[in-house]
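The structures come next, written out as structure tokens.
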Structure I
Amino acid sequence: MSKIVVIGSSNTDMVVKTSRFPKPGETILGGTFFMFAGGKGANQAVAAARTGGNVVFVGKVGNDIFGKQAIEGFQKEKINTDYISIDTEKASGTALIIVNEAGENNIVVASGSNDTLSEEDILKASAEIENAEVLLMQLEIPLKSVAFAAKEGIKAQTRVILNPAPAQELPKEIYPNLYLITPNETEAELLTGVKVSNDDAIREAAQVLIDRGVDNVIITLGARGAYFQNEYHSFFVDAPMVEAIDSTAAGDVFNGTLAVALANKQDWKSAIELACKAASLSVTRMGAQASAPFLSEISCSSDFYF
């Protein structure tokens, strides 16, 4: 079983599902409340574990009930929790999420203990990184820690995947340390300055990232699927059409599944196809980690049509 190290955030998601997003200053009655385990790093770790990865999660939680529940949840998913640090001063991360009837979401995150994940915390897992096929990260932890971990990954000859979400500018020195970067359309536009409005613009944005030193680029395109480009190949991959009810963790499920497929030496097209199927299945369910499908579900689902 291929080892995947995921470094990232862990949150508790508090979700209200309602007909539409409120306008500024408006109160909407009649929503339905849910509480789920979330955080982009944790979501990706669970998605990877459910699709067959041997996952080590490196993160930080508070010394509170949310932190304890998060660790218990990881252990139920058979994720290695030895490198989850406890912050005795800051609370565990939380996210407030509104989901409308189209399955779209608005999210506000209180980072809490995620903001204190340090280089020292990452160094504790250096042996795991050295023995991993893939190191997967996102941007809900300090950017300084992400850049440090990317350097550690490249030194260990471990393939580093960065999902640059939530969108923010990246230091130019991080790009050559990335085996793969996986922005969505909004993130690709912020990173490259290219307005991703058509196929030519998608290709242009991907080329900008390659010119900065990234080996491979995948731009995720929501319901449309994804686009891949490197020095040698480029192609689009369609996503199955499904009826979405909650898109909260679709990108995280895509990245976690993709990491496992690549660690298992699948070719680019089949790996991306699998990740698109997993993400599409996830949006038919409520919740973040709760929506991540198992490999058996992806392989035999009858919900897909193209």
Structure II
Amino acid sequence: MQQHVAVLMGGMSSERPVSLSSGKACAAALQAEGYRVTELDVGRDIASVLTELRPDVAFNALHGPFGEDGTIQGVLEYLEIPYTHSGVLASALAMNKEKAKLVASNAGVGVAQSMLVDRLEVARGHVMPTPYVVKPVAEGSSFGVVIVREDQAHPPQQLSAVDWTFGDTVMVERYIPGRELTCAVMHDVVLGVCEIVSNDHAFYDYDAKYAPGGSTHVVPAPLPDAVTARVHEYALAAHRALGCRGVSRSDFRYNDQLDEVIWLEINTQPGMTPTSLVPDIAAVYGLPFGKLLDWMVRDASCKR
């Protein structure tokens, strides 16, 4: 019998447009793989919608709060609908950048010095020697990220703006110069490392991530073997330490001047848009987009 997959997309976070793009790409690919697919733009009535629909599997293409932080995972556990990606605890931990770093660091992963600070305090004065990066502690897609350069006399004033929507607590982290790397893990196997070259962008920001031509993905990343091995080791250690399931993607900075590999964060719901990283990495290592998604559906379960 044809398996029925509900693709969860959209949602209520600032990453809604990215999720819609991911979801539609996944729905089309899963249909091509022979699944019966229902696209669901997730709202606050999702529990009743899923109760009525009763799909065999929920493919979670949501990003950001509610979809990536353990919340929707808890709904799916309660409804006993098998779902893709990580479970409640791993999703909640990974979504909080500071807590994820603590867990990863305890597993031997190299991380940058950081602290949690009220955003208004950061706006009043430098809380860390420049250069540093200010990040919302539980957002994705580089929303709200501010780089404070070494010669910047004043702290970032946008943090005190009345229209700031990324939470009152932010993470201030030592800035790591160098190259942008990312590494995909599928189940318990490292797929490979990609170097991200942001075209005409100061860093891998929202436009560099999602706009066609915003960045170039170099797979496999041209790195010394020892550095590639360290990235593999850190990505797999973080995946295991946080209890991730399915596919995850860890982001890194590599300072080749100091031979320093720094783990930044882990994505339990990697983007699945036409410009996304994991599909590019998987394709180079012999796993086309449709087959990657097929594996994810087959891997779906509860109690993850």
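FYI, it's all coordinate maths here, none of it is from the lab. Computed from a predicted structure; not experimentally measured. Cβ atoms are built from the backbone, for glycine too; each structure is taken alone.
Name the one structure among I, II that FRET efficiency 1/(1 + (r/R0)^6) of positions 115 and 219 (r between Cβ atoms, R0 = 25 Å, to 0.05) of 0.35 was derived from. Spell out each step's value before the answer.
Working: I: 0.35; II: 0.15.
Attributed to the structure labelled I.
Thinking of I, II, which structure, once Cα Rg over 2.2 N^0.38 Å is computed, gives back 0.93?
On the way: I: 0.93; II: 0.98.
Clearly, the read-out refers to I.
Looking at structures I, II, which one was FRET efficiency 1/(1 + (r/R0)^6) of positions 227 and 291 (r between Cβ atoms, R0 = 25 Å, to 0.05) calculated from, given that it came out as 0.30? Mind dumping the intermediate values first?
Values: I: 0.60; II: 0.30.
The value was obtained from structure II.
Which structure, out of I, II, was mean count of other Cβ atoms within 10 Å over residues 3-10 derived from, given a value of 29.0? Before the final figure, lay out the partial values.
Numbers: I: 29.0; II: 23.6.
The read-out comes from structure I.
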